[in-house]
1. Taking mean count of other Cβ atoms within 10 Å over residues 19-26 for each of 1, 2, 3, which is largest?
2. Between structures 1, 2, 3, where is Kirkwood radius over Cα pairs in Å highest?
3. If distance in nm of label points 7 Å out along Cα→Cβ at positions 27 and 99 computes to 3.6, which of 1, 2, 3 did it come from?
Structure 1
Amino acid sequence: MTTTNPESALLELGFTETEAKLFCELTRIGPATGYRLSKAVGKAAANTYQALESLSQKGAVLVDDTDGKTWRAVPAPELIAALQASFKQRSEGALIALKTLHAPEAEARLYALKTPQQVLARARAMIAGAQSVLLFDLFPEPFAALEDDLLSAAARGVRVAGQIYAPTDTLLDVVLAPGSPAQINAWPGLQVTIIPDAREHMVALLSRDAARCLHGVWSDSPYLACVHHSGLAAELILGAQESGRALKFQPTLFASRPPGLDALTSPAFGD
């Protein structure tokens, strides 16, 4: 959701209320002393100077010490670029630190997904982690959002096949769902189904404007993933037959032999 109020936009970026007020005031009036700014925003001088120092650390303001301290806001594009660079650096550091943690074994539980952003982030992570075979069922909008990720998976040797609901020019192995216009009109939202390696699966329904997640679940249960893989594979085969074409590989569970099937049929499963 786009924020139109400048101060609110800065609050969403992690600025305090005083910092947001000061930056916006400096942008409006140009260079000013801390005393003038404290009067303009109605904050105590000590709080104002503390906030200005914080803004300086963020790269949001410049200070002139030649004749008393005068503060100046950096242009908005420069501020956003600095914040993006800082966030990228901190995120990369956090990722390195978090990778030292060891994830537990699969819990075979169902977890709710609450937002479209969470659905797409989870989908991209699942696609990136696929090793052998990946099946998908995507309405046009989610397909457009995830097509590049799916192509990257296919490029590294993952067997990728999926069902789509509108004709499109793609290098992926896709089947146009029979009666897709009627299905799009009848279905209560945008369908997102991702099944990598039959080891995990995600099924989600986004609102038609993609602004809300109406229903969404993810599970790392090989059993549930194998069941969903098998069902979607049957739909893909039927759709391909009706359209008079052949898939690039046989997607049925036992023919494609994904790692999740090996986990499910292992003697250790369920121990």
Structure 2
Amino acid sequence: MTVEAEHSEENTNEGPPPGTLTLARGLDILRSVGMGAKNLNEVATAANIGKSAAHRMVTLLVQRGFLRSTQGTDFSLGPALIELGFHALYQSPVPVIAKPILEELALKYQDTVHLAIEDEAQVLYVDKVPGTRGAQMRSRVGQRMPLSRTGIGKALLLDSGDRWEATFDSESPVQQSSHQTKEAFLRRMATYAYEGTALDLEDNEPGIRCVAAPIRDGSGKIIAAISMSATNPYMPDERMKALKTVMRSTAAQISRKLGYTGKTF
């Protein structure tokens, strides 16, 4: 093996595979626009490429419908990505199976219901059924949120006790209340894992509370989670306690449709 080949093999995990740099830059551009880059300077900076290269790639992405552009700037994600996003969403059985169950849940209890998965060590919302009372949740399908500061994120972590402390450390800023300290978080997670549900006690957004439960596949692995969220007046402690049974039962119903036959709480 030549020195050049050895060097290439050693760095396989440090960057894009050989011959894919242009594709990688194009994907970086799409991600940068998705994260809020609006003009050529912002795109080039976020994707770490020159403006001329960024301009060529953006032009092609606009032509193919992956980006939109107004007068050569004000970039946004295009219709081709929206179409692919829906295909990606519904190629997974979880949103398809869960949808009617979540709609029924939101209708019965009048509060916003979410479905999420873990992706890149973050919560990724894949469905949302808005409630019919109270303030509208700012969450949206495709949004990413911290695992340790959301009820649905905690539900996704219930089986991963070895990750709790590191996840909290990586996500949490200086805490302002006793129930959000690391020690309190770890105690809460141990309780949640035992009970099979998790709570958001305004950890992520002031005035918003939620009750969440994990969804398991046929192997018993947590692959998604559901939550019911409402403003504080609609989520007193007594109601949250009662909703634990509701959310466990609903998550178990979805899990059984995915082949899970194990213990339900």
Structure 3
Amino acid sequence: MINGRRVAVVLPAYNAALTLKQTYDEIPFDIVDDVILTDDASRDDTKEVSRSLGIHTLVHEKNRGYGGNQKTCYAAALERGADIIVMLHPDYQYTPRLVTAMASMIASDQFDAVLASRILGTGALKGGMPLYKYIANRCLTFAQNLLMGQKVSEYHTGYRAWSRKVLEELPLEACSDDFVFDNQMLAQTTWFGFSIGEISCPTKYFEEASSINFKRSCIYGFGVLGTALTYRLAKMGLMKPAIFEPKTGR
């Protein structure tokens, strides 16, 4: 716990058997109370490795996609009583050693959400981020900040921390089950008035780390721009998209 708040780490997993133990071993269990993994119908031994490590393991019998995986992770974390939820990829692309810092930023009541940015600092390209992905990241982030009136260094990190209140309030079921879920969730976070903090995170690209191909990257990029444009049009009163509608009864 931190400041009396229960901390959970959620691991949205797909074919992560080779890197899961390495990721798990670096989680700071002096402050982490619970670890939850959702196996999105992996074709390897991810769920077996997860269970052997004693992780609370959920399994999708059919692949639901990256966004669908996160929805299951977050619902389980809330059900199991988490107050602060850190989403960490089990492919070891992000260091688990930042969990304490990210959770502390929320426990201090300074931020509702925290992003681990690979762009803050100078380590993105040194850490192996492909040049085309770096350029795309910078261009998309610039466009998103412009359309959404924000000043975030990176919208595309997969390392995030959330307060319980954020996950309870956001209508996540209205978001995509695909990769654009991440950006829709950040757009919702801004729409509903939650504060976002950032922390610098080293970049690690290696063979076992998960990464989408060029074609999927292009589809993702158009989805990101579509989300930001939808946000701007909604702010102008020209659209009422479901992702910005409050949950029923709230």
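1. Details: 1: 22.6; 2: 13.1; 3: 18.4.
Result for mean count of other Cβ atoms within 10 Å over residues 19-26 over 1, 2, 3: largest is 1.
2. Values: 1: 22.3; 2: 20.6; 3: 18.3.
Comparing 1, 2, 3, the top value of Kirkwood radius over Cα pairs in Å belongs to 1.
3. Numbers: 1: 3.6; 2: 2.8; 3: 0.5.
Among 1, 2, 3, the structure yielding 3.6 for distance in nm of label points 7 Å out along Cα→Cβ at positions 27 and 99 is 1.
Every number here is computed from the coordinates shown, using simple stated rules; none is lab data. Treat the numbers as computed from the prediction; the structure is a model and nothing was measured. Cβ atoms are built from the backbone, for glycine too; each structure is taken alone.
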